[in-house]
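So, here's a batch of structures to check.
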Structure 1
Amino acid sequence: MADLMQFDLVSPERSLASLEVTQVQIPGADGDMTAMANHAPLITTLRPGLLTVSGPQGETKYVVTGGFAQIGAEGTTVLAERAVNAAEITEEVYHDMVRSAHAAHQQAHAANAGDAVDDAAKLLADMVAIGGHIGLTPPNL
């Protein structure tokens, strides 16, 4: 059996998970990565995507919209801007997330905010892609 490590997922609203796992697949800002026990220490920012946790309890997926992950030899902690268990996400919640990303893109574009426009466009594209991964259709914008 693979070594276990502590995993904690926290959003501003609540703690979503605190359990022992074998691995965590993280949507890092610079690319996807997998954290396992005895991983070299690392802190990374998250991009919107699916965070997948695997362990003795099975596999659980969470939709995250950004935040940070702190990975170390003893465990991984994710501080998410927003996180929802993918099994619990409804069409309404998903549409709200996409509409929020769309509004941020429109505001950045209206303000002629340069790099912020590109960042907001990437956020919107990532949010639309998440829906495809969890079987939901984005709203008409």
Structure 2
Amino acid sequence: MISRLAADSILKSDFLIFGPGDVYSSILPNTLVDGFDDTIAKSKAKKILIVNIMNKKSETNGFKASDFVKIFEERGIKIDYILVNNKVMPIKNIKGKYGNFSGWVENDLLDKRVIMGDFINESIPYEHDPEKILVSLKRIIK
């Protein structure tokens, strides 16, 4: 059951941010608690989705930006803003702790909700750069 504190926080929020992270093993499990669906349906908060930079073979192999949005909207989370990375690098140059990347997430959304940008952390290119994300979030959250 969703805690009263969590439900109240969601209902009082102006914005809710989903991502980045492993969709099936990190983000969505937090939405499966009893009471979340009712709470999110009552929430007037704008929902922001930060789409992953790269796909993982084990979770999102072949996903495009629209696939990430679809997953959330099928859970009843209507997304108002979508941040999508638009920079790519040669994957062979990327060495990371996961080792199971299956390519960059392609933006296939032609939608006014989409905010594109270079969100790659140059030091760890399979992760988002928090400062770059912050710039885009500040444009949304004025």
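A short reminder: the numbers here are calculations on the coordinates, not readings from a lab. Keep in mind that what you see is a predicted model, and the values were worked out from it rather than measured. Cβ atoms are built from the backbone, for glycine too; each structure is taken alone.
For this structure, a couple of remarks:
- If helix-only ellipticity at 222 nm (-39500 (n - 2.57) for each DSSP H run of 4 or more, over all residues; to 500) is computed and equals -7500, the structure in 1, 2: 2
- Looking at Rg/Rh (Cα atoms, Kirkwood Rh) for structures 1, 2, the greatest value goes to 1.
- Which of 1, 2 leads on distance in nm of label points 7 Å out along Cα→Cβ at positions 4 and 68, largest value: 2
- Among candidates 1, 2, the computation of mean count of other Cβ atoms within 10 Å over residues 52-59 that gave 19.0 used structure 2.
- When Rg/Rh (Cα atoms, Kirkwood Rh), for residues 12-75 alone is calculated for each of structures 1, 2, structure 2 comes out greatest.
- When relative contact order in percent (Cα under 8 Å, 6 or more apart) is computed for each of 1, 2, the one that comes out at 20 is 1.
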